[in-house]
Each structure stands twice: as C-alpha cells, then as structure tokens.
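These notes open a run of structures that come right after.
Please treat every number below as a calculation from the coordinates, not as lab data. Not measured: the values here are computed from a predicted model. Cβ atoms are built from the backbone, for glycine too; each structure is taken alone.
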Structure P
Amino acid sequence: MCLINFHFNNHPTYKLIIAANRDEFYQRPTESAHFWEDEPEILAGRDLVQMGTWLGISKQGRFAALTNFRDPKLKENAKISRGEIVRQYLATNTPTVDFLEMLKIDRDNYAGYNLIFGSVDELFHYNNILGEENRIGTGTHALSNHTLNTPWPKVLKGKRMLHDYVMRNTIVKNNELFKIISNAEIADDKELPQTGMGIELERMLSPLFIKTPEYGTRSSTVLLVDHQNHVTFAERTYLKGEFLKEETYSFQLK
C-alpha cells in the first residue's frame with residue numbers, strides 16, 4: 001500500500017476515518033477484502049503470493065496497515081514478507097506495546113516498511129529502517145513510502161483534502177472519500193521528492209491514484225469507526241486504472 005490518509009480521534013461522529021490506496025503490480029495475485037476463512041475475525045484483502053495483507057481490522061477493533069519504505073539504495077534481503085506483520089498483529093491478542101518491542105527486535109528480518117497499528121482508540125507508527133516509533137496524536141495524518149507525514153506532494157494533498165472534508169461534515173460519505181483518493185493529478189516537477197528513482201518514475205508515482213502500464217492503484221479502502229464502535233469498511237478494486245467492483249461491510253466491534 002502506498003498511501004494511507006487518516007483522521008484520528010478528533011471528530012464528533014467518528015473515532016477513526018481512513019481513506020487509503022494500495023499500489024501494486026497488476027500481475028500480483030490478490031483477493032479483495034473479506035473475512036478470512038482461516039482467520040474469521042479478520043477483515044482484509046489478501047496477497048495470494050505470501051498470504052499476508054496490507055490493511056485490515058479485526059472484530060475486536062485491532063487495526064493495522066503497512067506501506068513499503070522507498071529507497072532503491074537499500075538491498076532487500078528479507079527473510080519474512082512484510083504482509084505477515086499485519087496478519088500477525090490482527091490475528092493475535094499480543095498487547096500493542098509488546099508487539100512493538102517484537103518489531104524492533106525483528107526489524108532486520110523485513111524489507112523496509114512503515115506500520116500503523118493499534119486499537120481504534122490508540123494508534124502507533126513504526127518504521128523499521130529509520131527506527132522511528134510514535135504514539136499517533138489526534139488530527140489528520142498521511143503516510144506514503146517514507147515516514148509518517150513526510151511532506152511529499154501526495155501526502156500533503158491527501159492530508160489537506162481529507163482534513164477539509166471531515167472538518168466540514170458531521171456525517172462522512174464513502175463516495176466523497178473515494179473521490180479524494182482517486183485524484184490522479186501529477187505533481188509539479190519542482191515538488192517531487194528525490195528518492196533515487198529518477199524523474200520519470202517520481203512523476204508517475206506522485207498522484208494519490210497511480211496508473212502506469214504495469215503498476216498502479218489496485219484497491220482503495222474507506223474505513224469508518226464511529227463513537228459507538230460501529231465499523232463501515234468499503235473497498236473499491238481496480239485493474240489498470242479501471243473500476244472493477246465495490247464491496248461494503250458493516251459490523252459492531254466486540
């Protein structure tokens with residue numbers, strides 16, 4: 001997943017508002033979001049190569065979402081798939097602070113990543129390359145492929161658009177959040193980050209919604225958790241930038 005915009009613990013109706021895009025190669029086999037047969041408490045999409053996931057929530061209110069850390073200079077000698085981290089957190093009852101300590105011990109077993117994780121009432125961020133760990137404060141945040149709230153154009157735009165919308169609306173509409181994260185405007189060259197990918201690739205990766213011949217936004221997720229712990233989870237899936245389907249799940253946290 002390459003962009004997670006979220007508004008946390010600062011809204012009259014919702015504890016948590018998330019609008020996120022997962023970007024991946026089109027050929028990588030994937031299942032859309034569903035309650036897993038082997039882990040029936042987990043609602044998430046699934047990577048069918050490694051059987052992990054990039055974003056999900058459990059019926060107990062445990063949430064986790066992951067992005068890759070982008071630095072082409074880093075050698076990826078990963079022993080374990082990053083998607084396993086999200087699966088493991090959602091499937092266990094390990095206290096979040098203890099899980100964070102486990103992540104720090106095992107940081108070198110994974111390629112670079114960021115993880116947003118915790119309960120719907122308390123969220124944390126961890127980056128295994130930079131060694132950053134944060135308890136996330138109230139307000140609007142965004143995470144792409146560097147670290148939390150890095151001022152890349154897509155991060156700044158996503159934060160601004162989400163913040164402006166949720167501050168104006170007591171009731172949040174899924175379609176309006178999907179509209180935000182479907183923004184495909186390419187950033188100006190002068191605003192692009194320099195991550196070692198080259199200017200052409202930086203341009204292609206700069207929109208909130210990515211579409212290239214081989215790689216792009218595969219799914220968009222809207223997650224709402226209100227103050228009564230009612231969850232709405234909506235996912236739109238795409239292929240080469242074209243809409244395929246939308247599915248919505250609603251349930252009460254245990």
Structure Q
Amino acid sequence: RDVYKRQPEWAFDTSPPELRLVTMTEYDETFPFPVAFPPQEPQDTLGETLSAVGKTQLRLAESEKYAHVTYFLNGGREVEFDGEIRRIIESPDVPTYDQKPEMSAEDVTDTAIELIDSDDPDAMVLNYANPDMVGHTGDFDAAIAAVEAVDEQLGRLVEAVQTAGGHVLITADHGNADDMGTAETPHTAHTTNPVPLVSLTPDGDDGARTVRSFGSLCDIAPTMLELMEIEQPEAMTGESLLE
C-alpha cells in the first residue's frame with residue numbers, strides 16, 4: 001500500500017517501461033490493479049447461524065478485545081445480527097498493561113454474571129484480554145499476575161454458567177503468555193503453540209463427555225452448535241470436537 005501511494009517518486013524513464021502490478025490480497029479497494037485473491041465474505045458464521053434459528057447471543061469483552069467478539073467473529077463485517085447482546089467494558093487507562101495486569105477482567109465477569117441472571121442468553125462469547133495484552137509487554141511477573149487474574153475470574157464465570165445449566169468451552173486463538181522469553185531477551189509476540197480446549201458440562205461431570213485430542217479453531221463453532229442441538233450449515237467446514 002505504501003509503495004503504491006508513493007508513485008510520484010517512481011522513476012518512469014527506467015526499464016522496464018511497462019509494469020503489470022498484481023497484489024496477492026486487496027490492500028485498498030480504490031487501487032486500480034487486479035488482485036490475485038479477492039476478499040471473501042464468510043457466510044453462515046456462528047453468529048449468523050444462531051440468529052437464523054432465533055437464539056440470543058451475548059458478545060462481551062473489554063475495549064481492547066471488543067472487535068474480536070463482534071467484527072472479527074462476524075466474518076470481518078460491520079454487522080449486528082438479530083439476537084445479539086453487546087457489552088463493552090472499558091480497558092484500564094494505563095501506558096502499558098504490565099502496570100495493571102488484572103485489566104478489567106473482574107468487571108467483564110461481573111457483567112457476564114449479571115446478564116446471565118437477567119437476560120439468560122442462549123449463547124455467550126466472552127474474551128479475557130489479559131494473557132495476550134500483558135504478554136505483549138514481555139514482563140514475566142506481570143504475565144503471571146494476568147493469568148492468575150483470569151484464572152480467578154474464570155472460576156466465577158464457570159460457576160455462573162453451570163448454575164444456569166450451560167456448557168463451557170474455554171480456548172484461545174493463539175499463544176502469547178506461554179512464552180515470555182528471558183529477562184535478557186523477553187518475548188513479546190504471539191506464539192504458534194497449540195492452545196488448550198477445556199470442555200465443561202453443566203453438572204460438572206467432566207467424564208460424561210470427551211473431545212478429540214487435536215482440532216482447529218474452525219471446529220469450535222460446530223462444537224458449540226452440536227452442544228446447542230443446532231444443525232451445522234454446509235458453509236462450516238470444521239467438525240465438532242465432541243466424541
């Protein structure tokens with residue numbers, strides 16, 4: 001994008017005189033040249049599927065991750081499906097999150113429990129930002145505090161969901177706090193390590209259900225749909241992780 005926008009600086013009298021520019025992906029819809037792999041608009045996303053069968057769904061996160069449970073989860077589209085309940089909790093106003101590793105996790109949990117009691121949504125997608133955002137700082141001790149904060153809040157959330165008769169799936173889309181490097185060379189980027197999936201039943205009898213040992217992120221939505229006894233649309237190429 002930056003190279004193209006600097007065209008006035010190009011030397012057009014050099015060889016070769018004719019250039020054919022093709023980009024691998026669409027960097028800007030106003031650019032006049034062809035794109036090898038045009039953007040695709042996902043169909044029958046999780047939110048769209050839940051909405052189509054009349055289910056309500058809570059989307060909840062603090063502001064640092066709000067787009068992840070709305071825009072990105074809806075296929076990179078600025079659309080709000082019928083039945084969506086959206087709540088955003090402000091992230092702390094600090095220069096870097098190692099200064100407040102607990103971030104707004106407690107407020108996120110409080111809001112979730114309140115809405116479970118008042119609105120009783122059929123499904124819920126909730127994000128805890130701490131391990132990722134604090135992981136980016138490279139501060140090992142702060143990352144420990146961030147994970148401990150999420151662990152505490154997850155305990156409260158799981159209890160509330162199970163009390164309401166709901167299933168719980170806990171996972172992530174990438175690693176970060178799992179590799180903090182060393183004091184001399186801190187690691188601040190995402191990792192490609194496999195992430196865990198924790199599946200909990202409403203009655204807490206974890207032995208009553210088993211999941212496949214390995215899977216992919218594309219399998220999470222089909223798993224949720226199976227738990228809710230909703231037919232998986234053909235557009236979803238993943239498979240339920242339930243065995």
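Out of P, Q, which structure matches 23 when relative contact order in percent (Cα under 8 Å, 6 or more apart) is calculated?
P
Given a value of 21.6, 74 for Rg and Dmax of the Cα atoms in Å, point me to the structure among P, Q it was derived from. Going label by label, the one that fits is Q. Each of the structures P, Q was assessed by distance in nm of label points 7 Å out along Cα→Cβ at positions 55 and 175; the largest value belongs to Q.
Computing FRET efficiency 1/(1 + (r/R0)^6) of positions 95 and 191 (r between Cβ atoms, R0 = 30 Å, to 0.05) for each of P, Q, which one ends up highest? By FRET efficiency 1/(1 + (r/R0)^6) of positions 95 and 191 (r between Cβ atoms, R0 = 30 Å, to 0.05), the leading structure of P, Q is Q. Of the structures labelled P, Q, which one yields -6000 when helix-only ellipticity at 222 nm (-39500 (n - 2.57) for each DSSP H run of 4 or more, over all residues; to 500) is computed from its coordinates? Checking each candidate, the match is P.
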